[in-house]
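Enquirer: Just below sit the structures, each encoded as structure tokens.
None of the figures in this text is laboratory data; all of them are computed from the coordinates on show. This one's a predicted model, so the numbers in the text were calculated from it and none came from an experiment. Cβ atoms are built from the backbone, for glycine too; each structure is taken alone.
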Structure P
Amino acid sequence: MIYIPTYGRVDRQVTFENLPTQYQEMCTFVVYHEEAHHHVERGRKVLALPPGHDRGIGNKREYIRKRATENIIVMLDDDLVFAARREDDPTKFRTMEPADYERMFHSIEVAGGDYMHGAIAMREGGNRNTADSMVNTRALRAHFIRRDAPAQYWDNYMEDFHFTLQLLTQGWPNIVLNAWVSNQSGSNKEGGCNEEDRMVKHAAAAHELHAAFPDYVTVVEKETKGAWGGGKRTDVRIQWKRAYAAGMNRR
């Protein structure tokens, strides 16, 4: 099963539309109660949070964990486009073919047997690191987690970073599969989180993440050219490998 948490994008499901039919049939859309019928009308499988349930992407991810029956849970953001690393020039990428998706999801199942948590690599910077995989590093957008992972999602804009740090600081490594990459169709598009003051909430999340893991998280100001319309934003710098080393010492 593939879970796609989504909000406000009933007719703009980029990830789903880019998947081959056999994987579309495995998708369940995770939505708030009031949006469920719109997805059902379009013939989609739906997991709806009940009325009154706490909102937020972290709460959605945690709801998926509690309801899923699979040992390895795949969660994909709703705005992803995947690409495959080229064999003739590993610093470049090509359009995914059905066989690439088969290899990618098979690799997720295999990796989930050895790692509590992982992800598909990001397109950004993917040309600089051509290794098959990376360990103890940032994981986001296209996640896979084990149902028995000893961590819990928090309700915050950086819920994925918080989840990863919980595991690393307990000595549980993660893996990022690097033969494929994900790219977003565009940050702050209609739906998702753009209806709130995203910049303010992102900054607050950065400071809260630092408070939770002060030894490994530093709050910084970043200048962006394209993401979120450009300009400065408050963000974090995280020492992932140091967090894992500390976790291993504790274990």
Structure Q
Amino acid sequence: MRGLLSPVERKNGWQLAEHLGEARPDGIQRLLRDADWDADPVRDDLRAYVLEHFGSEEGVLILEETGFLKKGTHSVGVKRQNSGRAGRIENCQVGVFLCYATSEGAAFLDRALYLPEEWAKDAERRQKAGVCESVSFATKPELAKRMLARAFEVEVPCRWVIADTVYRSLRHWLEERRQPFVLAVPSDQPLWWRDWQYVAASEIAAQAPPEAWQRLSAGEGAKGPRFDDWAWTPLGGCS
């Protein structure tokens, strides 16, 4: 873990062993090659640790995907696809993550590697990459739903679920669970509005007076706060 979190540029066995003061990479290679490793129980232990130290009824579950840039074609799930990290279409893997945040801190609770449909249907490629037979194609919202279901099953305290437009199809499922959420939608998304009719989200936003908009920082940047988006805050609450 110290090696993986270190600034070592190439995280291979030799480089990690050298960083840790080992003469040979045998120990690290044995861990990767021969040790009995099951990631799901580790995930569950991490979740219990996180909830013990900063679980809160005001907690927020955050869904987001990110890309891992790759140069080759053999890593599981790699292909040219949208990478939020790069801000464009790149050769990469994509992972979907579930993060938990409270006033005490934040940590990842769960993860899933997105396996594109072309990968899921290619038996030879799956075999060479070591993809288990039980792994089938699932959309990013489906992966996110599974992770949320695992969190709800063990009663992770949560006030809100938040995510971007990729996961807007989860709205009805979350409504059925009576789970409050804030999910972004595209401007042309039809929403149930006044007079019992569907109206595009952009038309609803256009009806808000100027004072209903509040500029929010997306975080601290190299030159101070980054103001990337505008959020409508009716009745003093973000939405």
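Enquirer: Computing distance in nm of label points 7 Å out along Cα→Cβ at positions 2 and 202 gives 2.6 for which of P, Q? It would help to have the intermediate numbers written out before the result.
Expert: Values: P: 2.6; Q: 5.5.
Matching structure: P.
Enquirer: Another question about this same structure. One of P, Q was used to compute distance in nm of label points 7 Å out along Cα→Cβ at positions 50 and 178, and the result was 2.6. Which label is that?
Expert: Label of the source structure: Q.
Enquirer: Comparing Rg/Rh (Cα atoms, Kirkwood Rh) across P, Q, which structure shows the greatest value?
Expert: Details: P: 0.94; Q: 1.01.
When Rg/Rh (Cα atoms, Kirkwood Rh) is calculated for P, Q, structure Q comes out on top.
Enquirer: Comparing relative contact order in percent (Cα under 8 Å, 6 or more apart) across structures P, Q, which is largest? Each step should come with its number before you reach the end.
Expert: Working: P: 19; Q: 12.
Once relative contact order in percent (Cα under 8 Å, 6 or more apart) is tallied for P, Q, the winner is P.
Enquirer: Comparing volume of the Cα convex hull per residue in Å³, for residues 18-57 alone across P, Q, which structure shows the greatest value?
Expert: Working: P: 76; Q: 93.
Checked P, Q; max of volume of the Cα convex hull per residue in Å³, for residues 18-57 alone sits with Q.
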